[in-house]
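Please treat every number below as a calculation from the coordinates, not as lab data. What you see is a predicted model; the values in this text were computed from it and never measured. Cβ atoms are built from the backbone, for glycine too; each structure is taken alone.
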Structure P
Amino acid sequence: MPTTALTPVFVGLRTGLHALFFGLLALVAVRAVLTPEQSTVLVLAATLLFGATYALGAIAASRRTRSVAALPRQRLLWLLALTLEWMLLLWLSREAAYLVFPLFFVYLHLLGRRAGMLAVAATTAIAVIGLGLHEGWSVAGVIGPCIGAGVAVLIGIGYEALAKEAREREQLMRELLATQEHLVATEREAGTLTERSRLAREIHDTVAQGLASIQMLLHAAERADPDGAGVGHIRLARETAADNLAETRRFIRELSPPDLDGMDLEQALRRLADATSAAHGIRVEVHSSADSLPMPVQTALLRIAQGAIANVVQHAGASRATITLDESAAGLVFAVADDGRGFDASTHEQAGGANSDSFGLVATRERVQQLGGSLDVTSSVGRGTTLTVTLPTLPREGTA
């Protein structure tokens, strides 16, 4: 049993049981010495054997070894040996009848409630018969063992209830620790998003603004002296600044969390579709059957949609695109499809991602892997491209 707040209680009960057993066993031995008879030597020998057998099982159980009290078959053999030795001792000494009381607890603990109660009833009958043979039949000789058996059964039931409570508390503790770890991970993710947002603002306010200013100044210098000797270098510097500004803005977009403005994912996707249609004349349709998705999932899917639509605009030559979001018991399927020129998927894969498009695909794949899902891109020349993200079943927003 794992260590819990009730562990000292169980240790105390087991220690008390062992003390009771050896105390009663000592009583049998002392009684045999004080009232010597012809069977005294046999009583002492049986007492030592009985005590040694019990101690062997107790030590094995405390060490959790794969012996006597550890394996079911050996446990039964150990109980059988204890019972036979106790019956032998009872036949030799009437005081051995008292030893049935600690045996009751051993039966109940190792055999379970039903089999344990049958063993208690059987050994109670044996104890009554043994006392009757030694002292003659009496009401006390019958009631005494029966009362002891009843008390042992009640204590055994209480012990079982305590053990069940300990297991439930241990399970609750594990669940609380798991919840705490989840909260820590959520807070860490929130902190990461906050830091990424701060970095994006810093880059925008410093590097991006500086590059924009440099580009404007170089453009002004180029216009001021279009036929000058160094105009070629100025034009090259301006173009380099423009390229770096574009890369910097891409970094800012990657760092900044998508602004949902209080909307859910479907609304954000529709806003993306409307903006794309208005700016580039590409008809973008959104079909969604999912709601209440966790915010990290909404964030990732919106990022993926933004990247996919950007590729459609820049490279696909498409007139129409479709964003589909379907949720079922099997999981979540998110797809972006277009009717553009497409490409040879096998050739594109062999190219090893040598261009920016491949880099965007790698970033998308990493996002999907972080969510525990899979990414599939299907395309052929002249038949458009479909990007499909498959995610496992997701917890609802606001649920544990």
Structure Q
Amino acid sequence: MTTAVLRPEAPAVSELADLLFASLRRRDQRERGEQYLRGLLAAEGRKSIRNIASVIGGSATEQSLHHFVSCSPWEWAPMRRALAAYVHRAVEPQAWVVQSMQIPKVGEHSVGVDRHFVPHLGQTVNGQQVFGVWLASPRLSAPVNWRMFLPGSWLEDTDRRRRAEIPEGLPEETMAACAASVVMEAAAWGLPPRAVLLDARDPELRGALDTFTALGIPFLARIDGGDRLAVADPSLPGYGAGALSAQQIMRSVSGLRRPVEWLDPSAPTPAVRTSLVAGIRVEPVRAPYRARPAEAGRDATMLIGEWRDPQRPPAELWLTGMASSAPAGLLRLSKLTRRVARDHREFGEPSGLGEFAGRSFQGWHRHVTLASAAHTAALLGAQR
């Protein structure tokens, strides 16, 4: 694993530390917070508290940092809110990207650990399932909020819940509700709203789209080719045919494809690429189903297909509630997921986003908040 590129003594770190740790009432907490932040940037390899302490103050510091993250009674929400405002000013985001992160774990004692099927890996893994909200522009992206999915096996077991310090009153929720909640928490901070990008190819996440629709939150969600929809435009093939797969619908309107240029944010150097894109109004399939014209259908949304090879099926399919927007602009917006994936790989992982070695719910939230700040400092330092 690489290390973060920003030197921990850089002025940007002090600037960010002063802003974030202002919510901590005690001076010793503010000092420990800044030590932890600098240690995340300086420590090589795994971001365990021992490794962090080794570059800050040795074994004498290890116990105090452990207490600060795992036991000290400070709230992470005000720190995240301050981080979000800082990132919004620096990034000027075009979208909020909900990024799923699977954190592999050995054993079953770390909070939230369970066996999950990961669609893009095609296999079941043992670990934690978490969702982050990233503020993203074509230039850079950074995470500002996190939520961990807690299975019923953790919430219903009193002893397990007590050992992991899971707060009372935290309800059991579906994967979709978890993904939607991490967005709604960030929205409550008063950030200027942006479209939400979400990979909803996992059927368990599909319910998040209903939540966004009900709340009036604009979304652009990647879906699977087998997802069933109904054509809502009477002038297009497939109207009145009932439920069709997204792939079938896109094949029937391939004559509508138009070339669109887009900047690839995942390329090492700026690269302009071209795809063929088509958009068609559709509506969800609910029983009993009755076709309605798009103008009359309150639930009408748009299905967007992207072809990189005109002789093959669409490479990506996206569903959006922003049906009045141009498909070309929505395609370019979807590429912000590449920006997030790149920044996560180059800055987030080296900053320790997925490397909390403790077992408690509170400790994980505090660590990932500080790691998000380290990611931000490293990313902006590299930009400068």
When distance in nm of label points 7 Å out along Cα→Cβ at positions 57 and 129 is calculated, the result is 2.0; to which of the structures P, Q does this value belong? P
Read-out relative contact order in percent (Cα under 8 Å, 6 or more apart), computed value 9, structure in P, Q: P
State the single structure among P, Q that was used to calculate volume of the Cα convex hull per residue in Å³, giving 238. P
With helix-only ellipticity at 222 nm (-39500 (n - 2.57) for each DSSP H run of 4 or more, over all residues; to 500) coming out at -24000, pick the structure among P, Q it was computed from. P
Quick check on the output: 17.2 is mean count of other Cβ atoms within 10 Å over residues 145-152, derived from one of P, Q. Which one produced it? P
At a computed 60 (percent of Cα pairs over 33 Å apart, for residues 81-312 alone), which of P, Q: P
